[in-house]
1. Output the label of whichever structure in I, II has the greatest value of FRET efficiency 1/(1 + (r/R0)^6) of positions 125 and 253 (r between Cβ atoms, R0 = 41 Å, to 0.05).
2. Can you say which of I, II returns 37, 33, 31 when Cα extents along the principal axes in Å, for residues 165-260 alone is computed?
3. Taking helix-only ellipticity at 222 nm (-39500 (n - 2.57) for each DSSP H run of 4 or more, over all residues; to 500) from the coordinates of each of I, II, which one would give -12500?
4. Give the label, chosen from I, II, of the structure having the highest value of distance in nm of label points 7 Å out along Cα→Cβ at positions 5 and 221.
5. Comparing relative contact order in percent (Cα under 8 Å, 6 or more apart) across I, II, which is largest?
6. Give the label, chosen from I, II, of the structure having the highest value of mean count of other Cβ atoms within 10 Å over residues 285-292.
7. Work out mean count of other Cβ atoms within 10 Å over residues 53-60 for each of structures I, II, then name the structure with the largest result.
8. Could you figure out which one of I, II the value 0.70 for FRET efficiency 1/(1 + (r/R0)^6) of positions 69 and 229 (r between Cβ atoms, R0 = 30 Å, to 0.05) was computed from?
Structure I
Amino acid sequence: MIDVVGVGNAIVDVIASVPDSFISDHRLTKGAMTLVGADRSAELYEAMPPGEAASGGSAANSVAGVASLGGRAAFIGRVHDDELGEAFIDDIRATGVAFDVAPATDGPPTARCLVQVTPDAERTMNTYLGSAARLSPSDVDTELVASAKITYCEGYLWDVQAAKDAIRTAMAAAAEAGRTVALALSDSLCVQRHRDEWLDLIDDRVDVVFGNEAEVRALHCTDDLDSALARTAEMARTVAVTRGARGSAVVQGTESEVVPAVEVPAVVDATGAGDLYAAGFLWGLARDEPLARCAHLASLAAAEVISHIGARPLTPLSQLVAASGPERGHGA
């Protein structure tokens, strides 16, 4: 049985460190993910200093994290039959994640995300979706989804109708098989674009919701995080909210936990922090770990990825878990 199958954008990340002036000079929205066209992507790529290229995408990063923890993971996404597409396939398979969606032979090229990391470790993302946006229901292996304990979908996909239909297909297959469905809210601007649809989707199909404080508040148009958490927990079975250096808050029914962040010497790059948090939490959930343990595993995975450039673990997460011991969170 697969522990987690991720459904998301198959993207190659280009990550570079930039000064704050780069953000203002190029009229970027700091800390947000902005969809850009091919011309704008080429313009920013030309202006960026040399950086690191690595396979990415939110859900892809998460399932790579699950595999690093020792779990069985698979990914559903779309790449083009080009150099970046080949690189993505090789990279994700090298992490131990099963990926069998055939590359597209026509249409736009493989997606890429230009990530600018400022001195405060904040990341600003400008994404050209390319072939990733062409993910469709026909790309979803419903038997694979039915075999997975958890199906994890990234909210970024909701910006394109065909990809939206693919998510609904995957969620329906998981629900029919009696499996768990998880959704990442992805970005507060993404939440604002799709709030009404997502409220209905969460109430109807989603068991686990992941988001940061801004995303969960945006979901309910409120500045009161406690209220937003409670309202989300009324719709989904489990809600996990990341709070940066203050750790995370998780709610499941009448149970709630506040779990501290795992300390790191320095935050080098926040890219992938939420993705790896989800990886640790989902892996714990697939193993029927207690809620606080899931959140601690999530914090451990997030701490590893923010300690270096890039959105994938450099140290096998299974080793960190083995060395960490059975820590627990604190009841709220």
Structure II
Amino acid sequence: MPQVRVDPLTGLKTIIAGDRADRPGGGFEVPPDAPIDPERDPFLEGHEDRTPPEVYAVRANGSAPDTPGWTVRVVPNLYPALDPDAATPERHAEPDLFTAQPAHGAHEVIINAPEPVSCMASLSERQFAAAVEAWRERMRAHAGAMCRHLIVNERKEAGASLPHTHAQLYAMDFVPAAVARERERFGAYAVRTMGGNLLADLVQAEVRERSRIVAIDDEAVLMAPYASRVPYHLMLAPRRPAARFEDDGPSGAALLHDALRRLRALLGASPPLNLWVRTAPAGAEHFCWRIEIQPRLTHLAGLELGTGVNLCIWPPERAAAELRGL
């Protein structure tokens, strides 16, 4: 029977309706991604002149900036959504109705590997770990931002404009409403429980119940969230709570790599997906970082777009059991 579940971290509601997976057209088909054409790949090693000048790179051989020899490379986004020099919009004649502010901040591209690889599941464990550590380094570089949001979009269906694996970092001078709402829920939970950490307590409860746990290692726990918003929605959380992903300590890179490989093994190919890192925004006295993965196997339609309520046709317990068995 369908049920409405509430995400304890965000307060968002999801309708879990597993019977809808049996309707016509309800299955999942993930064709292999097309190979990358090296000649058209601006992120390929040796094509450094096709991007803006790098702001950071991991170079084991001491090679010069904007030359081959890098492991992970970071450049400003060629088409930035945020700009440190963004102009202040003119004041509108109806300021109570129409408000705008300059889009100050930074927008960077983190090229996860020099090879023409389209999904992070295909990276070696060593390369994957290097990419994740570069994510943390760039988040540290923008520590003064009100909110830092790191994302990975894989495949065109999930919003990737270039197929070569890369992350994007948005360093914003405001805290988005969705993130502020989570910050408030962490704070309210700490007050209500006399200092408890919302995500840490959630992880402990999930581990006790087991039905939505996919895997656990020394650093992190991988689970299908209770109110999963899409089929095979996954969340990775540290075993020991830490507010900021970029701080020294476990990053969960090995288990994150394992999660992406499990999805590929189960679905036959790496699916289109969106991945993001949630780290403590400004003003968060109580928080814990996490990483979320949402495969794009179904479409957001009128219900989701019009109400903010997702309809998930694959219960998280079923998804976790399938992925756990791999």
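1. Result for FRET efficiency 1/(1 + (r/R0)^6) of positions 125 and 253 (r between Cβ atoms, R0 = 41 Å, to 0.05) over I, II: largest is II.
2. It was calculated from structure II.
3. It must be structure I, since only it matches.
4. Greatest value across I, II: structure I.
5. Checked I, II; max of relative contact order in percent (Cα under 8 Å, 6 or more apart) sits with II.
6. II
7. That would be structure I.
8. I
None of the figures in this text is laboratory data; all of them are computed from the coordinates on show. No experiment lies behind these values; they were computed from the predicted model shown. Cβ atoms are built from the backbone, for glycine too; each structure is taken alone.
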